[in-house]
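J.: Some structures are shown below for you to check.
Every number here is computed from the coordinates shown, using simple stated rules; none is lab data. This one's a predicted model, so the numbers in the text were calculated from it and none came from an experiment. Cβ atoms are built from the backbone, for glycine too; each structure is taken alone.
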Structure 1
Amino acid sequence: MADEKYFLQPRHEWQRRYEALRASFVDRLPAKAVAERFGYSAEYIHLLRHQFKHGKIDFS
């Protein structure tokens, strides 16, 4: 699975959240676009962003 599907269609929930946050912060996609891409609601993307900014999500 060493192609773009690994990043665009993550199998693990932690990776899906990571890629959604990356798309939101790095690619600067709007919450609605990120939500549609990764199967979340726009509200959940806002929640993820808030939690990440306040140190509530750690991927290390």
Structure 2
Amino acid sequence: MAVIVTTNVRGLRDPTKRAAVFASLSAMRGDIFLLQEVHLRDEEDAAALSREWVWGPSG
């Protein structure tokens, strides 16, 4: 059974906050993560998020 985690992050534009949110999510045992209210403004924000999140199956 897949474990789905959903959370309201209230913005991920700030690199420090983004790192804290990603660290918190990494500690969770989820298979699918749904992030609400990420407040990304443009492709640059989306690219930063993609670079910093570790994709792939968790250990």
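J.: Kindly point out which one of 1, 2 the value 18, 14, 10 was derived from, the read-out being semi-axes √(5λ) of the Cα gyration tensor in Å.
T.: Numbers: 1: 18, 14, 10; 2: 20, 12, 11.
Answer by label: 1.
J.: Assuming -17500 is helix-only ellipticity at 222 nm (-39500 (n - 2.57) for each DSSP H run of 4 or more, over all residues; to 500) as calculated from a single structure, say which of 1, 2 it is.
T.: 1
J.: Kindly point out which one of 1, 2 the value 46 was derived from, the read-out being relative contact order in percent (Cα under 8 Å, 6 or more apart). Working shown, then result.
T.: On the way: 1: 26; 2: 46.
It was calculated from structure 2.
J.: State the single structure among 1, 2 that was used to calculate distance in nm of label points 7 Å out along Cα→Cβ at positions 13 and 37, giving 2.2. Numbers along the way, then the final one.
T.: Values: 1: 2.2; 2: 1.5.
Working through the options, I get structure 1.
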